Structure I
Amino acid sequence: MRFINSVIAVVVAVLIILFAVSNRQAVVVEIWPLPYQLSLSLYAVILLAGVVGFFVGIVAQWLMGHEKRRELKRLRRQVGDLEESLARHQMLTGNARGDAR
């Protein structure tokens, strides 16, 4: 599996390098409300947009998973409470294996 991952990583790296070499022309980037202009290579603008989009997606997924994480925490706490209750019950009845008699 590591070999396959390495091969895929090398292929992606080569594709990114080829993309960068073939898109070296400069473009002017201007963000509307700001008075600044940046002169960057086209590949840098596209790769930067991809990286920013990737991180925005990660943050969005993390925020959307908040409710699931809260529910998981509640369920884990409930399982812990039930395990403690079962252990107390088994200790009081002297039934360590939990067999019904």
Structure II
Amino acid sequence: MDQQTQLEIEAAAFRRIIKHFQTHTDVQNIDLMNLADFCRNCFSKWYMAEANERGAGMDYDAAREVVYGMPFTEFKEKYQKPATPEQLAAFEVGEKRRKGAAS
């Protein structure tokens, strides 16, 4: 496969993932973090980093709007539910594991 085709496939797959996140608003970020160690905010940070690395000058709020399909504050108000004690406990376990892996 040539590089241009690979780039186009990767971009299309990324757009599908973003669309999936935008249409499955019932999936909470904390659940994504607990199950997969990444969430919409992670995608936003990665998007911002790649944009800035290429000189596109993007801030976190703009990157979040790309990923969420709306301003984060609007998404949070409409779709984000309070985390349960079980979700928070699982998140803390994951945070310890992630911090240990980063060392």
Structure III
Amino acid sequence: MSKYKVTILQIAREDIGEIYFYIAVDSPKSALAMTDKITEKIDTLAELPLIGKIVPDNELAKQEYRMLIIDSYIAFYKVIDNEIVVYRLHGMRDYPDLIK
């Protein structure tokens, strides 16, 4: 199986930055560890693009959004041809409006 190209949209990169700063208030070391973990898990999508499940929201599922759970965060992505596009990252909360 060939590797997929992983593209993290700018807004998703900003989400990772916000996660870092939120955690860094209490522990910069933990913030760095979490953002490293997030990027490592996203990188695994290059070889395992279907590891995330289809989102349970019907409208988003029809658009084939998938979600990869990383501790208490969710990465929302789509598999488009030979590319993984990461749209957003966020804490586990009401997410449908985040990517609609």
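We did not get these values from a lab; they are worked out from the coordinates using the rules stated. What you see is a predicted model; the values in this text were computed from it and never measured. Cβ atoms are built from the backbone, for glycine too; each structure is taken alone.
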Which entry (I, II, III) yields the derived value 15.5, 49 for Rg and Dmax of the Cα atoms in Å: II
Comparison of I, II, III by distance in nm of label points 7 Å out along Cα→Cβ at positions 12 and 92 - largest value held by: I
Structures I, II, III, by relative contact order in percent (Cα under 8 Å, 6 or more apart): label with the highest value: III
Origin of the value 3.6, where distance in nm of label points 7 Å out along Cα→Cβ at positions 52 and 76 was derived from one of I, II, III: I
